[in-house]
Structure formats: structure tokens, C-alpha cells
Structure 1
Amino acid sequence: MKIAIASDHAAIDLKAELAQWLRDEGHAVADLGPATADRVDYPDYGYKLASAVASGDAERGIALCGSGIGISIAVNRHPACRCALVGEPLSAALSREHNDANVLAMGARLTGVDMAKACVTAFLTTDFGGGRHAGRVEKLSHPAL
């Protein structure tokens, strides 16, 4: 799977760890930055990640910042993105099964590496359930429906 990953400065270490682990697992990973721990603005990287997922350059995205909140808000500004902020695997799985989330957000200051990997695994291995959820998900991108 092609996965785009982006963070702010607070989550650069978690981003690097997850990106390498995903590559080791056989995924194609596009690291959208930042490249250093210099202070950056999370919306810039959230928007960049959202564009990659919305355009189809990536099948899924992983968005990271200190809490996960700010970058998830930025990603969700794009109508083609459904970004779920999670801290444990069940929420990650349900975000896929019920909401067809295409971006996973986590907070590096709140989520350890092992828990983050468990969340990513659940996110990448759970399919969208469709059925009764499909119409609701469609409304997320087209509110007038």
C-alpha cells in the first residue's frame, strides 16, 4: 500500500520510526516532512498530506503532531479526507469499518511507539464495512445530501 506520512516538529521522531517500520513491512511510504526538528506549523503538513490522499498519490495517510488534534483538524478541512484521531487500536479499526477513514492521526506526546504501531496495523488491515455506513460516509463529503 502507498502511505503518505507527515508531522510537525513535535512528532518527527515518531514519524521517522513509523515510516521505517512501514517500509520494513513492505509499504511504499511518502514522507511529506518535515525533514528536521525545526519548528513548523502543523496545518502546512496537514494540508500537504490531505492533498496527497485526495489526489490518489497515496491510498492512506498518517498525520502526527504533539497531540494529534491540530493536524487532524487541518486534514479534515479537505472534503475528500476523513481523518480519525485515535489513541488505541479499536478506534483505529472502527474508523475504517464505520467511517472509511483514509487518514489516521495520532499525538506523539500521548501515544508511544508500540501503541502507534498497533493503531496503524488496525487502520491498515480493517476494511470499510459499507452497508448502513455508506450513506453516512457519503454525507461527510457532501453535506447537502
Structure 2
Amino acid sequence: MNNREDRPMADMSKLLEQARRAADASYSPYSHFRVGAALLCKDGTIITGTNVENRSYGLTICAERSAIFSAVSTGRKDFEAIAISTPDSGPAVAPCGACRQVISEFVGEDFPVVFAGREQRLDTTIGDLYPYDSLQDLGRR
């Protein structure tokens, strides 16, 4: 059940709502741009994360990586889907390159990713977001 067509839309909507609520905990005093992520683990657990900024922007962590690092810290490394919410943006904002790299470390190319702003929602896969992932490409050889 790792294919986006196999996952009921309602399940992804619930996961996206958890991501939106996680954005409320954001620490974003510099950008004022909240981001929340909800990571569905294969055991059914949902781990949320939020962006945590620092005045030295390079030390900031994104919501997606926050959720994944929290999950791994509890021994979970098998994931079903991730939802990302950017409630301060009208359009959907895709994960940054660093987050795409971290997500792809743990999942296959058909891993479902949904992201949404206030006015737009996009459902895709990590393979569509990160089509030339060297880790995945090496596994195909």
C-alpha cells in the first residue's frame, strides 16, 4: 500500500490536517512562514514535525526533517506517507532539496507525498519530486 492510488484520499486528508496542526507549533520568528509535517509510519504511528528557525538560517531545520529525525530517534525507519502543510502560503510549497534527499534515504520512489497551502493541494510521490535520486538509481543497476 505504498502507491498513491492505493491510499484513500481521506487518509491523506487526515494526515494533511495533522501537518497543518503541527505548523501551529512552528518557531519561525524571522520568516513568519510556518510549516508542519506529519509522517505516517508503517506501524500506524504518526510523527509530526515543524520548522524551527535560528537567526543563523543555516541552522534552521525544516518540518519534514524534524518529523523524520524524530521518528528515527524512536526506532522507526519504515514509513508509509508524508504530508506537509504551509498555512501561510496560498499555493502549495514543495519540500526543499535537503528534505527531498532525507525523505529518499528511507523510502522508495513510489512513496506518497502530499503538500498544501491554503488554496492548493498537490499529491505526488518522492520519485516525481526527486526523479534523479542517485541512491535509488544505484539500486536499479
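When mean count of other Cβ atoms within 10 Å over residues 18-25 is computed for each of 1, 2, the one that comes out at 19.9 is 2.
Can you spot which of 1, 2 the value 21, 15, 6 was calculated from, given it is semi-axes √(5λ) of the Cα gyration tensor in Å, for residues 50-89 alone? Derived from 2, not from the others. Given that FRET efficiency 1/(1 + (r/R0)^6) of positions 26 and 98 (r between Cβ atoms, R0 = 25 Å, to 0.05), derived from a single structure, equals 0.40, which label among 1, 2 identifies that structure? That value comes from structure 1. When helix-only ellipticity at 222 nm (-39500 (n - 2.57) for each DSSP H run of 4 or more, over all residues; to 500) is computed across structures 1, 2, the figure -9500 traces back to 2. Among candidates 1, 2, the computation of FRET efficiency 1/(1 + (r/R0)^6) of positions 42 and 130 (r between Cβ atoms, R0 = 30 Å, to 0.05) that gave 0.40 used structure 1.
Read the figures in this text as sums done on the coordinates, not as results from a lab. None of the values given here were measured: they were computed from a predicted structure. Cβ atoms are built from the backbone, for glycine too; each structure is taken alone.
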